[in-house]
Structure P
Amino acid sequence: MAKNKVTTQKTVLITRFSALGDVAMTIPIVYPVCEANPEVKFIFVTRKEAAAMFINTPENLIVLGIDLDQYKGLTGPLKLARNLHFRYDFDTMADLHDVLRTKFMRFVLKHKGVTVAHIDKGHKEKRKLISGKLRQQLTSTHDRYKAVFSQLGLTGHKEFSSIFEDTDIPDSPMVPAKEDGTKWIAISPFSQHHGKEYPLEKIEQVINELTRKENYYIFLMGGGEKERKALNPLKNLSHVVSLPHIKHSFADELALLAHCDVMVTMDSANMHLASLVGLPVVSVWGATHPWCGFMGWHQSLDNAVQLDLDCRPCSVFGNKKCRFGDYHCMNDITPQMIIDKVTNILEQ
């Protein structure tokens with residue numbers, strides 16, 4: 001039996017299969033594009049664990065969480081492309097990833113008559129930045145995402161401000177009642193790579209100093225067994241709640257962040273989660289640099305904590321070993337530098 005083709009509506013496949021932070025950065029671009037083009041159907045395909053971040057989605061957006069273990073090897077992307085095209089019969093593909101997997105998918109889909117556009121990641125400029133030959137702000141990843149949709153004639157007319165912009169913040173058993181006059185500070189001390197992670201003993205100094213104020217409360221963010229063990233010494237401190245020790249969802253975490261007043265985080269996924277609810281972020285940068293284009297959506301560079309060193313940035317993603325062996329880009333940042341940024345935001 002021939003499958004029924006959808007001919008009355010343009011359908012766009014969007015792909016991004018990378019780290020949580022990269023996927024979170026798509027939301028401020030994808031949601032307005034969907035809302036500005038209600039006659040178009042959008043299918044966003046990502047990793048299974050990342051799909052849970054997409055809450056309060058536009059009516060014309062479907063988010064698919066894919067188990068990539070089912071699509072391994074050279075034939076995996078070809079199978080995925082064919083399966084998706086059979087199910088949704090899309091005529092357009094917006095590739096926000098541009099890796100081998102999505103390149104193979106594009107190859108298959110082009111032969112099926114699908115129009116494709118893909119992100120320009122700016123590899124040449126980033127290599128110059130890392131080598132020290134270039135020292136300037138590069139195009140942001142958000143703007144690189146926008147450019148893909150622009151190539152397809154799809155633009156968003158409304159600037160994204162919060163994932164809860166047009167709806168009430170949902171109730172969550174994880175979010176306590178917030179008393180008048182209290183200030184909530186989310187702190188995420190972890191990152192996937194050592195070059196982007198502030199020493200935990202210094203984070204403890206930040207927490208001890210901030211909780212000297214009776215109306216300041218700290219929520220520690222993170223996930224996984226490694227983070228739970230690392231935060232064990234801090235979870236029982238006064239005015240401190242450790243989320244890795246509490247079972248919760250992305251929706252719970254976003255609801256909590258929406259009630260917070262400021263967040264302290266590394267160049268990591270939590271910076272981008274905070275940005276989804278319009279929460280000001282004090283971001284701490286070591287081996288990486290905002291110049292690479294990964295600053296959170298609408299986050300202020302004035303709130304970034306970083307040292308002006310000739311060796312920075314030494315890596316786009318923070319995954320390279322320090323050439324000096326001491327990670328002084330992170331270790332020389334004092335707790336007081338972070339505290340000053342936090343109190344400046346809270347006392348404005």
Structure Q
Amino acid sequence: MKYLPILILFGLLSFIPSESFAQERNQPFIKITRTPELSFPLNCTPTQDCWVINYVDIGPDDGDDIDHTCGPRTYDGHKGTDIAILDGMAIKIGVPVLAVKDGTVKRVRDGEPDKWASEDDLEEIKEMRKECGNAVLIDHGDGLETIYCHMRKGSITVKPRQKVKQGDKLGKVGLSGYTQFPHIHLGIIRDGKIIDPYTGLSHEAECGQKKQAWWKKDIGLTYQPLTLMATGLTNTVPELNNLLKDMAPPKSIPPNSEALLGWALLYGVQEDDQITLEIFDPNNRSFHRQDITQDSNRARQFYYTGRNLKEKPLSEGVYTIKTTVLRPATADKIEQKWSKTDNLLVIQP
């Protein structure tokens with residue numbers, strides 16, 4: 001099954017504008033709506049300490065995973081934008097969730113636990129229809145509503161009928177509802193239709209089309225074909241479940257460690273991507289390298305590599321892991337490349 005969250009929109013009511021003004025003049029009613037300018041829903045810096053992981057699915061429930069660019073960075077039936085924070089430690093520190101526009105709080109749900117859900121947990125959450133977890137629903141008028149899912153238990157700071165301004169704190173990012181990684185699901189609804197904020201169009205529109213993005217221009221928010229979220233070094237075999245809870249690398253390791261391994265966590269890899277994990281020693285010489293050809297599209301991919309050291313100790317100094325992803329050119333797209341590095345100090349304690 002997919003690990004990704006499924007959003008159930010609860011109790012959404014479309015705003016119906018008054019037609020009295022038009023009726024008094026015996027003229028057909030024409031509804032004029034302005035393009036909203038939405039602020040970012042988290043107090044973080046996109047691509048640095050938070051990342052857009054999933055986009056709105058275009059052509060809902062058609063069996064295909066297609067985002068607004070006709071790429072695969074979504075999953076079938078996904079009705080919003082998923083913005084992830086790094087790990088469980090970031091949940092504990094607290095990343096504020098912010099209102100994207102002025103409005104009135106319409107509904108709140110709190111009290112759902114934050115947990116690293118098992119398969120049985122997820123099935124139970126679905127049966128209880130609480131996939132959204134702890135959430136806030138805001139009415140912005142003009143038929144526009146936004147919903148914020150998977151918030152941290154007990155963190156919600158607003159109440160129904162409360163007025164909020166753009167940028168006001170609603171609560172904090174959590175791990176509640178149907179999810180297996182810490183993030184906020186932002187759903188945008190106008191007149192009962194799901195809107196993709198990157199295009200200003202309904203999710204029923206065809207991919208590759210765009211009207212006008214709803215994000216404020218000063219955010220600089222753009223589509224990311226791939227997210228190289230994190231990479232690191234360690235002297236023990238890295239496990240993804242543990243890293244999702246705490247990605248902080250060890251501060252240092254001793255020269256007589258049994259192994260030196262590097263790892264990388266990526267979202268949105270595609271078939272034929274060329275992935276390289278290379279470790280460099282303190283003299284910037286290649287210590288270990290692994291080249292991988294991605295065999296299929298994956299929403300999330302985790303790799304690690306390295307060397308057993310046996311009886312030969314490491315040289316003291318700073319070791320570096322560099323992860324590189326090369327996406328070969330196609331008939332309609334140019335070559336793309338991403339890279340990320342991290343360091344680890346080897347020193348005698």
Structure R
Amino acid sequence: MFTGLVRYLRKGIYMRLVLRLALSLSLASAALAQDKVTLSNGDVLNGSVKAMADGKLTINSPALGDVVVPMANVTDIKTAEPVQLLTSTGDLIRRRIAGIDKGALQFDGQGSELLSNLDKINPPEDPPPKWTGAFKLGAGLVSGNTERRNVAGSFDAELRYPEDRFNVDASWDYAQDKPQGQTNWNLTQRRTGAGIKYDRFFTKTTYGLATSRVLGDTLADLDLRFTGGLGIGFQLLDNETTKMTGEVGLSYFSEQYRSGAASVDYLAARVAYKLRHSFNDKTSLIHGVEAFPSTENSQDIYFQSTTEVRTNLTESMIGSLAWIWDYDNTPAPTRERSDHRVLLSVGWKF
């Protein structure tokens with residue numbers, strides 16, 4: 001019995017030793033599996049490399065939590081597992097970093113990448129593209145010596161992918177006047193238009209485009225104006241405060257009149273530019289011109305110029321003052337060449 005007890009105690013001691021050894025090996029393995037960052041002052045940070053962006057490296061240390069250090073102070077990096085590396089040219093690669101040598105990241109197995117060409121480590125995923133734009137509504141009512149009522153609405157929206165861009169817009173403008181002493185209202189404005197444009201980027205600054213636009217204007221005797229064409233565009237400016245594009249191409253141009261006058265159609269050149277400049281975080285200027293000079297008759301030319309000042313009233317509400325000038329050198333019979341509209345409206349951005 002005594003011998004059995006001794007054997008039982010020895011067995012228990014051995015089991016505890018085995019458990020302690022297994023635990024020690026597990027902790028050692030976990031320590032070895034950690035990423036390792038060496039700083040220029042000799043300090044070593046163990047943990048998990050989370051990210052690097054804007055010249056700063058973030059490593060999660062079990063003892064210290066997230067630690068952020070300038071990349072300029074890092075002399076060596078070793079990762080236990082592969083990480084995502086984004087280069088300054090936009091290439092995304094996945095490698096395990098084995099160290100830094102002569103200003104370059106050395107990868108496990110083979111290959112390297114100069115630190116000067118490294119943009120980010122473990123970059124965040126880009127959010128899915130979404131439509132951005134604004135809806136605007138304006139209305140007016142005058143009573144007394146002059147009786148007038150009008151309403152106008154418009155929206156514009158853009159969806160941007162890395163290589164593709166979609167733009168859509170639409171507008172509606174309606175107004176009536178009633179002469180003094182009369183009971184009937186007279187139509188003074190009824191205008192509806194819409195457009196769509198698709199851009200395909202070949203480089204960061206050059207893109208091909210397809211565009212189409214329709215317009216009806218009762219007072220201009222315009223039953224339908226249709227344009228549709230192809231071209232090439234250039235992103236002339238694109239920074240935090242100013243964006244500017246220029247576009248050229250060819251377009252089919254057609255006008256049909258409500259009065260039954262002979263319709264007009266021809267092949268036109270299309271020349272356009274658009275400028276958007278932010279004065280501050282609330283107010284911006286939007287200006288653009290789209291022109292269609294005929295390639296068949298130099299007398300046939302149509303263009304539209306839009307100038308708008310837009311300001312944020314609240315986080316989502318905007319105010320807008322816009323001047324729109326339409327010019328048709330060969331309008332419908334008895335109609336004016338120029339139409340000017342000044343619109344004051346409020347709206348909501350999305």
Given 2.9 for distance in nm of label points 7 Å out along Cα→Cβ at positions 99 and 123, calculated: source structure among P, Q, R: R
Given 18.6 for mean count of other Cβ atoms within 10 Å over residues 275-282, calculated: source structure among P, Q, R: Q
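Since every read-out is calculated from the coordinates, none of them should be taken as a lab result. Being a predicted model, the structure only gives us computed values, none of them experimental. Cβ atoms are built from the backbone, for glycine too; each structure is taken alone.
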